[in-house]
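*Asks:* Listed after this line are the structures, all set down as structure tokens.
Nothing in this text is a laboratory measurement; each read-out follows from the coordinates by a stated rule. Keep in mind the model is a prediction, meaning the values are calculated, not measured. Cβ atoms are built from the backbone, for glycine too; each structure is taken alone.
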Structure P
Amino acid sequence: MAQQILDGIQVLDFTTYIAGPYGASLLGDLGADVIKIEAPEGDPMRYYPSTLPGESRAFIGVNRNKRSIVLDLKQPADREACHRLVAQADVVLHNFRPGVAERLALDCETLTAIQPRLIYCSFTGYGPDGPQAQRPGFDQVLQCRTGIAKAQGYPGDEPRVVWGSAVDFYGASLIATGICAALFQRERTGLPQRVDTSLLQAALAMQAGRMVWAEGEGPGVDRDLRGGALSGIHPTREGYVYLQAQTQPFWESLCELTGLAHLARDPRFADMRLRKANEAELVPQLRAALMRHDAREWEAIFGTRVPCTVVRGIEEVFDDEQVEHQGLLATHAHPTLGSYRAVVEPIRFNGERGVKGEARAPMLGEHTEQVVGGGG
């Protein structure tokens, strides 16, 4: 692309762990110049357990499109250097607990006095104020607090967290969305903007379909979005297949292609609610039929007529033909790993993917001299 959407926008990223860093990476995907400012010991996520020699898979995955500098913000000289960077920046993003930014002279009031057009984004665990504001917040903590863990599995199961940091990644999307909206508003008004979001807000927002309590409802009602056991993971002769066949056309195609056409005419299964109510009779018949082929054969048989997929391991995704065709992975040279493949920006504009030079995650302090020393 000749010019990316956020070309010319500079972001100072003070965040650690996953949500904040990935939110900044999403801005980098759009063309922003993201400078990751780390303490001398670095982002703790650099040291997260990993099978990569000397590197953290999680850190590399959520810190693409950045330059890294090291500043000890407890030292006056480094704090002054930081303020000089703020004077030239468009966005400051941090995930300090409430009160920490003030102690480091990185609060909104101080920084907007330095840069009057600054977009200041604070990402916290529970919000900037309130009785729980000082609590440390992490993805799985918020999953357990907001009902996500109890909603996994089926009634009678133990609570389970959703591995993969779903709340963190949704929080990252809120960060990027909020900052982009604030930049747009700044173009209209010329005024600074403060953006606040949190893991708590992310955990609630991503459950919008559950978080509805109608007048007169008691506790314990079924608030989940499950349409019944028909939609789910089913065993086959070899491997597992996931099916989603709730709407009438998909249901009728499923019956036809599995040799169960008579079920499509059975009044007990005439609509989605009836199929859920009678799933104890329906699902065993479906599973018996699925044993005639393996999962990959069923994926081919169902084709475009029944939403489905073979249940794959993540390594198989690296060779997925659709992923390859869409160019959703790229190879990056790395100083210690040699190279690695990883996801690239998830949004395209005008059908093009913007590639801006080396997008790999930076080494700790790799660009300190370049940025702080005056190289830009």
Structure Q
Amino acid sequence: MTMTAAAAATALRGDAVLTSTALHLGLGNCSLRLRSNSTALIDSLRDYFDHVVIGPCDPDIDIVAVERDPPELGVDFADWQREPGKTGRKDSYLDLDGARLVRKLRTGMVFLQSMDERIAAGPCLRYDNQVINFINAQYMNWLQNRGWLICHASGLVRDGHCLAIAGLSGGGKSTLMLRMMDHPGVSYLTNDRLFIRRRDGCTEAVGIPKLPRINPGTIVHNPALHGLLTAQQRAAFLAMPPAQLWTLEDKYDVHVERVYGPGRISARASLSAFLVLNWERGSDQPLRVERVDLAERPELLAAMMKSPGPFYQFADGRFFDDRMTLDQATYLQNLDAIDIFEASGGVDFEALSQHCLDELLRVKA
């Protein structure tokens, strides 16, 4: 028998009793409430989202997170096709009438996405980053349903103007972004999901409340981040061959305002420039930063575009399908008035950081 959305919600909730405490977040013009049967989870997420926590209100988005064993629903999930360049199985899904179940293959977490019910179920406290991503997915849906376009990019802001930084995964955009954060006039907008919308002759940029999530290779060479590791850990990472350290996946969250000081997170800005990292580690060529025409460089545009992913539900209730293609024309239209730059040649974080600060964000020493 086919599972209904109501039956799925009942199965995921189980016998969970929600606590009287809720987490309320203010995300621009959107308000969100998270409830759970785990006070520890709510406390952990309150600490993570502390810069957007608000008082109780009637929310635009309601989410329930159920702390429990990984759900076994007795249904067959299909693998979600990953984006080009990504390998391995990560997500599986099952479409129901008006809803979608998404299962994380590594952790066993299961999520119900619909217009009426948004439930995360499984070992939420252990895998709280997946709950964080689910919360952000709801805000991303809210933005996209209002005409915002998702980009695979970081964002930095100075004096209300945003520099977006794109590149292939592992290309160094987080490292570059956090190096530029050493300058007190620069604030953080977003790490990996940037939303843009062109309206009334201006292209706006909005971020999501996702903290930079970085690898040891970014930490060990940035003094501002050394507090994320013990001295022994840093020494062990530095002793690794550079090529191995560059590719090491071991994620750490950077609480921006605790590292760089209060007021260093921006909610939105006017997009003024977009930089695409197309450099090559180990190249003997000097770093070059040149203005490009995206219409003539589709491979660079591909690095800037981002799939909405399995949680995306259109305003009419339909779900994004992994066979759908992204509309390049829409990206080109939204970026038409934006200066686009390509960084090529050899990897040089110091030189590129200084160039961005002096020219693209115009921060003077």
Structure R
Amino acid sequence: MQAGRPPPADYPSIQYAGRADRVRAHLGAHGVEALAVTDLTNVRWLTGFTGSNGSAALLPDRLVLVTDGRYRDRAADELAAAGVEAEIRIGFNKNDQHDALVAALAGIGNVGAEARSLTYARWRKLGAEVTLVATDGLIENERRVKDPGEIARISEACRSADAALADVAPCLADGLTEADVRRELEYRMRCHGADGPSYDTIVASGPHHSARPHHEASDRKIVEGDTVVIDVGGLVDGYHSDMTRSYVIGDPTSEQRDLYDLLLEVQLAGLAAVQAGAAARSVDEACRSLAIINGYGDWFVHSTGHGVGLLIHEDPFESPTSAVNLRVGDVVTVEPGLYRDGFGGFRIEDLVEVTETGCRILTGAPKDTPCPPSQPTI
């Protein structure tokens, strides 16, 4: 194990106990007596089970996990480690697993179902035997607020990305391609303790690629004068991190310097807007309004942020159309960007935990200069 990373046993425990009851408390408001949990991320959050195939029946008085024979022992071990009491039912094939879930729900009136994770075919099959009511968001709403064990894993994922970027950024002017930089970042995150990358690392360079917020790293060589956007995150024990830093290779032009300085001001305004109880859309408004005032509204082409946890994009979303308020324990990005084909682009992104007094920044890579320092090649 990489020196400096505490073993998982030293992290605070994830607080699985009580999660089932928290969800049960909302079933009545949705007109259901039980919940068929078919989204694997929600199954994991509810039970601690990390396998690739499973569903759960959240019943008024018990919890049933359904999976296949590959995960019989693993499921038992993971639920025991999580302190979750549940009956585990094994189905040899998909039909057997369907029957096991239906049997667990037998005698229940209305059953909540996660419509977003069910195919039409599976909805029809399950709905032929159980009275289903679409109840999307029940678990996602509870998942938003992270407990200390979750924050510890997200923070460690941030640390691995910070360290990898510190290793690689000084070498951006050394004739590397975008793909070279991506590979080195992902390798070095593992060296620094991550289980892997949180997502496909974005390395976007030059007047065209860096103007595309989700550019896929290519064999284009990074050259002097380029703006370079690097969006990098680590994955630790199932939990993600997310961070973006932007650079200029060589001495920036006055336009590059002015635009970067403006974006940094915009991003800091977004961070200042992160407050418990504040409308999520107000974070976007704080950033977007400043860009508009300075004449760059049409360069601001995406929303300002999103939640991060077991998924890299999850509730809450800081967009102009968001209708939710931030809560203590939300973990969200603040990532305004300014892009224009022919110029390139910049994005600055931090991952933050919403606190009682504002927010705590979890990402630590420097962001006060767009120029990487000159250091020896990797």
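*Asks:* To which of P, Q, R does the computed value 24.5 (mean count of other Cβ atoms within 10 Å over residues 188-195) belong?
*Replies:* It must be structure Q, since only it matches.
*Asks:* Looking at structures P, Q, R, which one was Rg and Dmax of the Cα atoms in Å calculated from, given that it came out as 22.7, 71?
*Replies:* The read-out comes from structure R.
*Asks:* For structures P, Q, R, calculate distance in nm of label points 7 Å out along Cα→Cβ at positions 36 and 164 and state which one comes out highest.
*Replies:* R
*Asks:* Using distance in nm of label points 7 Å out along Cα→Cβ at positions 76 and 316, single out the structure from P, Q, R with the greatest value.
*Replies:* That would be structure P.
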